[in-house]
Structures are given as structure tokens and as C-alpha cells.
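Below you'll find a set of structures to go through.
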Structure 1
Amino acid sequence: MAPLAADMKHYLEQFQDLLKKAGEAEPGYAKALMEFVKQAEKPGTLSTKTKELISIALGVTAHCPFCIAFHTNNAIAEGATKQEIIEAGLVAGLMGGGPAVAYLRYLIDACDQFGAK
């Protein structure tokens, strides 16, 4: 029997829907949040891809499948490979222990569903 995979595209869609609804409830909220993300992850000394990989590791240690979906999708768009993404997750496992290692399942599923090479 094949292992069950988490539907990471659904997590991404749920997060995007949450931002939309939050923006409807409080105009400007989602826009401000996404501008904050944009500013934090814009290229500087570190590339956007590197910053997305850091965000993936933080999402794994925070046990947040929404964060894992969002940042894995963004990292792939920035050219991150499956190996780079998995290695970011392994570092998260080092820092976050067993519970973080369990969240690598979400990371692997996100890589597969979002087409990481």
C-alpha cells in the first residue's frame, strides 16, 4: 500500500484563500503581509532562493504545512532543486528534533506536487 501524501496544493490554496478573506475583513492586511514577505525575501546579499530555503526550514521547525507549501512553491519558482529543498528540511530536523523530522513528509509531498526537479 502506497503511503498517503498530504495535498500540499490544497494547503497552498487554503493559505491564499485565508489571505483573501483576511483582506476582505480588513482592507490592506493581506497586502501589507505580502509586502512584508516581498521585502524580507527580496535579493540582497542572500538570493531570494536562499531566503526561500531558509523560510522552508523555519516552516518545518514551526510545524506549519501552510508555510511549507507556500515557501516550497516559491523556492521552486526561484530555481531551487528538490535536493536543495530537502537539505533545508534536514537542517530543520537538526534544529527542531523529531517533530520537525516528521514534517519532512509535507516537504517531500510539496516537492513532488509542485514539480521540484
Structure 2
Amino acid sequence: MNNARNMMEIAANALDEKKAIDIRIIDISNVSLVADYFVIAAASNQNQMGALVKAVDEKLTKAGYTLKSQEGNMYSSWILLDYTDIIVHIFTEEDREFYDLEKLWQDGTEIPAKEVIKTEET
């Protein structure tokens, strides 16, 4: 498994463990040089937003990956975590709908989260 795919799976699972809302994964490797994947999710409140950021960073750091940069904080309505090969976007529900990254990046290939997120049965 390549690093970007592994990173994306770790991030998506970390978001799922903290009950992120509507996790979406977009493979942008064929349409952008920015990264290979976007992992997009929403939080129901600011506390959850902070918990999502912390969970993603802890899991990726434990796996040996380094956060290149972060835009926003737990008081923001959009936090971007840039790990070079993947970018994790965590929004408030309202801003998620407003910015609609899935539509902006519709030339990418959406990967169903259920194919990536490990459940208790798997």
C-alpha cells in the first residue's frame, strides 16, 4: 500500500472513531499536484472539531507521518491539516455545505468511505 493511501485510511478511521459527520474521500491525484487525497468531514460543535483534529494528528503521528501545516484552530469553522500527500478538511456543518469541496473537486474520484473505514465486523 502506498503512503498516501495508508495516510488517507488512518485519517478517515480516526475521524470515524470520533463520530465525524459525513466523511468523504476524494482521490485528486489525477487532477492536482496539491495532494493525492482530500479527506473531508464535519463536526457538530467546536469541541468535536478539536477532538477530530487531535485524533487525526495523534493517529498519523503514531504511524510516522508529520503534519506539514495547519490552518485554523478549534474555534474556526474550517480546519485544514496538510500532511503533504493528503489534506484533511474539518468543517462546521454550515461551512461544509457553503464551501462544498466535493463539488469544487468533482473531477477527482470519490472513494466511498465504507470501503476505507474499518468497522467492528472487519
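Among candidates 1, 2, the computation of mean count of other Cβ atoms within 10 Å over residues 72-79 that gave 20.5 used structure 1. Please state which of the structures 1, 2 yields -10500 when helix-only ellipticity at 222 nm (-39500 (n - 2.57) for each DSSP H run of 4 or more, over all residues; to 500) is computed from it. Of the structures listed, the value fits 2.
Can you tell which of 1, 2 yields 3.3 when distance in nm of label points 7 Å out along Cα→Cβ at positions 24 and 56 is derived from it?
1
Ranked by distance in nm of label points 7 Å out along Cα→Cβ at positions 32 and 104, structures 1, 2 are topped by 1, which has the highest value.
If you rank structures 1, 2 by distance in nm of label points 7 Å out along Cα→Cβ at positions 48 and 80, which sits at the top with the largest value? Intermediate values should be presented prior to the final figure.
On the way: 1: 1.4; 2: 2.4.
Once distance in nm of label points 7 Å out along Cα→Cβ at positions 48 and 80 is worked out for each structure, 2 has the highest.
If Rg and Dmax of the Cα atoms in Å computes to 14.3, 47, which of 1, 2 did it come from? For Rg and Dmax of the Cα atoms in Å, the value 14.3, 47 is produced by structure 1.
None of the figures in this text is laboratory data; all of them are computed from the coordinates on show. Computed from a prediction, not measured in an experiment: that's the story for all the values here. Cβ atoms are built from the backbone, for glycine too; each structure is taken alone.
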